[in-house]
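As structure tokens, here come the structures.
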Structure P
Amino acid sequence: MAIVLFTDFGAQDLYVGQVKAVLAARAPRARVIDALHQAPAFDVEAAAQLLAALAGRYPRGSVFLAVVDPGVGGARDAIVVRADGRTFVGPDNGLLSVLWARARRRSCRRIVWRPAGLSASFHGRDLFAPVAGALAARRLPYGWTAASRRPRVLLPAADRAAIIYVDHYGNAMTGLRRAPPRGPATAARLRVGARRLAFARVFEAVPRGAVFWTVNSLGLVEVAANRASAARRLGLRVGTRVAWVG
């Protein structure tokens, strides 16, 4: 059994280690995979799109601990979503709603258990990690969850015409899962700010430093540059809008 971590905790901070300590105690035989700890901080909508794109790359049966939770300690609920053979534990703030909406088979349960030592600011460690560990170990105590029809917070599940993630190379992933609906993809132009970018299948198809759009390994439309940072050249950040033109 694999536990997959998807958070905005930051790989250099002390939070991930504390979560892993809880998982080691609850599910010592589970493999823990770090999918991402640099998810867009505080941006639940962008993170939800990115999580939905990533999830299918992990084995069926995996338990995801997914935390991008700017409302931690507030009114938002906590849920377990099962979607297409994978289980997701996290806040009911929309983070799990895009993959929920796109799933063929799905179910939802509310986490009603609360630990005695629940902190106000670290539910990833105190609430979500114990539940994810118990699920991975197949030892979830009776009464920890209750049936629910669906997540309460449902974000738009359609493709998002905006940047949802920028990697350390400066490649900028969008929430678009496909090329334009009409005409050949190779002829399409992607508008980013004042620029209209042409398509290239691989980096080496354009001159060094040139910016272009492509379809990346996750199947998402991406703004990239050959041996340069597209984000730096075009001033891109999470939330920058894009559009198909011409």
Structure Q
Amino acid sequence: MKIGGEVGYRLLRWLKPGSDFKGGGELCLSYVPKIKRIVGDAGWAALRDKIILDFGCGMGVGSIEIAQHGAKRVIGVDIRPDVLDVARQAARRAGVSDTCKFVEAIDEPVDVIVSVDAFEHFEDPAAILRTMDRLLKDDGFVLVSFGPTWYHPRGGHLFSIFPWSHLMFSERAQIRWRSDFKHDGATRFSEAAGGLNMITIKRFLKLVEESLFELESFRAVPIGSLRWAHNRF
């Protein structure tokens, strides 16, 4: 049973008043350690001279890193025009605007698709997998790294005002609390800026199993301080 209604809303306001909330900004995170965690140094080196699609590129930090590493071409895709403008400016400053382009849609085959910290935000991740399959060359592959997932202590992202709080309060109460300081009219987690699809590790693995892809490797990375307690549950 979740805490909802007026009680849930008032409790959230008491725990984290909207006027004191500082979260919700776009993070500028490096792709390098996350990609290397999947494929190692040799796999990172193998991305050179490839046409790479960065699916859910955000502000383009990772796309620019891949371009600087020697990719033949990098195409960053995101549905937010304002974020893409920031990415284009960053590419110009980094001197890779000839190699790196940022668009809202693409319809050409690529060698590799990279998706970092985006899968928990896609409104329809199954449809995204179908799109990825359509855009990938026959000998291509996809590298995916994302989190925190829904059952992680911070899996609610900005809604996780304390560990697992997003699981304790109703969606309606949390959205109402958010509307005190975010005025985009969102009525569901999925409608909030960036989106939040509540994906779990189990659901992601099932989506891949039901897609046209074959899972070559998978690794769940436990929370550092709780690594000793990591298990299937």
Structure R
Amino acid sequence: MVDALRACDRMSCEIFFVPRLYELHGAGPDTEVVWGLPLTRLSRASYRTPMWRTKRAFDLVVASVALVLLSPLMLACALAVRLEGGPGVIFRQERVGLDGHRFQILKFRSLRLVPGEAPGPWNIGRDPRVGPVGRTMRKLSLDELPQLWNIIRGDMSLVGPRPERPSYVEEFSAQFPRYVARHRVPAGLTGWAQVHGLRGDTDIADRAAFDNYYIENWSMWSDIKITLRTVGQVLCGRGR
């Protein structure tokens, strides 16, 4: 029932339900009466409210300012990656975002891939191909900085569920019934799950639960808090 209601909500439907003990349920501003039967209106999802438009404006302002201010640091990262691993500073990988839309996520390359080599594991934190530069960037989350351009381009949001590769989305969606609901909103550079330590090799069901909680209870203030907490964690070196 929850999945059906979420699907209808994504299609901009107005949803009503018959309340329990409806015989004692009085009429109110959120109630419609159909042939004597009271129906209670389900609150619209956050992404269907006028306030949601401020999220995109927030993304553009913060990502643009950050891209300008951090450009010297990004240039230093690019140079370090080039010196450690050779050509191919930017790593591109297909990920799944809003409504299953696929896009190319951008990262600084943190390991050296050999041509023709099979793709790496889901999490590369302990991959021996990760050198000192890559390991440092991953710890400080510096490898994620190119995703500021993904945000400006509209592929992602500053805050939202972290995007995953299509093969893993298919696998996790089959194993965890609520996983696919994460794609109701744009993917994010950081998220409610990430600031609670759910990154890397952590429980997928927990991450999906945190992401869906964020979606159901979204506010502009929650995005600001998550952003500030992420900055604090990065400065303290609490990366992956």
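Data table
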item: Which entry (P, Q, R) yields the derived value -10000 for helix-only ellipticity at 222 nm (-39500 (n - 2.57) for each DSSP H run of 4 or more, over all residues; to 500); result: Q
item: Source structure (of P, Q, R) for semi-axes √(5λ) of the Cα gyration tensor in Å, computed value 36, 18, 16; result: P
item: Among P, Q, R, structure where mean count of other Cβ atoms within 10 Å over residues 48-55 as derived comes to 20.4; result: Q
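No lab work stands behind these numbers, since they all come straight from the coordinates. Predicted model, so just to flag it, every value in this text is computed and none were measured. Cβ atoms are built from the backbone, for glycine too; each structure is taken alone.
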